[in-house]
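Since every read-out is calculated from the coordinates, none of them should be taken as a lab result. Keep in mind that this is a model prediction, so the values were computed, not measured. Cβ atoms are built from the backbone, for glycine too; each structure is taken alone.
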Structure I
Amino acid sequence: MGNIIDNQLKVGGPRETLEVFRNSFAVINSNGEVEDVDLNLLFPVPQNLRSDSATEKQKELGNRLQRLLWGIPTWCCVDGNYKPYEKESEHSDVYTFSSACNGPVSFVQHASMLFDDLKFSLVCEDVCNHCADFYEISNGEITSSKSESGIED
């Protein structure tokens with residue numbers, strides 16, 4: 001079984017752009033509250049590569065595309081311990097979710113190319129191995145990164 005990665009994505013910039021990003025990345029319920037995140041909303045993998053009727057070759061291509069676009073092998077999800085979205089200030093939002101094996105670094109890089117007036121900070125904590133990776137990402141580039149081990153729960 002793969003490691004579970006706890007991710008915190010902080011996004012900063014103009015409120016109007018933050019709202020556009022939120023509406024293209026988050027699952028919003030009928031009350032207007034964010035209840036989950038879905039990387040497939042912003043960078044979808046075609047349905048014919050994910051469906052039950054897809055051939056093994058199509059599914060393999062879909063998995064490769066997902067890893068390329070998102071940087072992770074499986075969906076991100078919010079579990080009961082997380083508040084998936086918080087408006088931190090007028091100029092920053094915070095998303096909290098988990099993923100399997102890796103953090104969604106490629107997803108954030110790709111998103112930062114589309115939303116070039118936003119700044120992204122991603123923390124990916126591997127709770128099983130007590131380590132974390134920290135990234136600052138803008139305009140499709142990782143502008144800084146560091147790793148730490150010995151992270152406490």
Structure II
Amino acid sequence: MDRITRTAIIISVFLLALLVLSLTWSSFGWTPRIWQFNAQLQEDPVLASYPYEFRAVLFVTGIVTLTSPHADEVPLEPFLQTLDPNLRDKPATDPALAAARARFVEHEQRAIALLLAEPDVDSVIWSLDRAWYHQHKVPLAAPAH
């Protein structure tokens with residue numbers, strides 16, 4: 001057997017082993033932690049009833065990064081007005097808008113509490129879900145300089 005054939009066989013066996021491992025990954029309970037967090041968020045009945053799906057996107061040294069349609073640089077109102085078109089013409093002080101804002105904050109805090117209850121989670125940080133804005137064709141305001 002020549003060197004090229006032997007190398008090809010070794011690489012093929014290695015790739016086959018990776019394929020078998022990836023196919024049996026979850027059947028042995030070896031689900032990546034980030035998948036477990038997302039399953040937990042999706043299975044929570046309170047969060048499942050909300051139209052926005054909070055997702056874990058990163059887990060490093062006890063810190064989970066969750067997506068959110070709200071961040072310091074983006075106001076919450078465009079998101080809420082997209083979810084409920086009846087809120088579009090309401091002033092910021094309107095009780096319906098205030099109730100929608102409070103409901104969002106409750107769900108956001110619920111997502112935090114679920115993950116902080118995990119023994120290996122020390123902190124939760126937020127990442128603006130730009131994809132949500134793009135999918136719903138809601139323009140993001142340019143950051144102020």
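Quick check: -7500 is what I get for helix-only ellipticity at 222 nm (-39500 (n - 2.57) for each DSSP H run of 4 or more, over all residues; to 500), calculated from one of I, II. Which structure matches? Only one of I, II returns -7500 for helix-only ellipticity at 222 nm (-39500 (n - 2.57) for each DSSP H run of 4 or more, over all residues; to 500), namely I. For the structures shown (I, II), distance in nm of label points 7 Å out along Cα→Cβ at positions 104 and 136 is largest in I.
With distance in nm of label points 7 Å out along Cα→Cβ at positions 72 and 88 computed over the structures I, II, the top value is the one for II, the highest of the group.
Sorting I, II by relative contact order in percent (Cα under 8 Å, 6 or more apart) from high to low puts I first, with the largest value. Comparing percent of Cα pairs over 24 Å apart across structures I, II, the highest figure comes from II.
Computing distance in nm of label points 7 Å out along Cα→Cβ at positions 8 and 32 gives 2.7 for which of I, II? Before the final figure, lay out the partial values.
Numbers: I: 2.7; II: 3.2.
For distance in nm of label points 7 Å out along Cα→Cβ at positions 8 and 32, the value 2.7 is produced by structure I.
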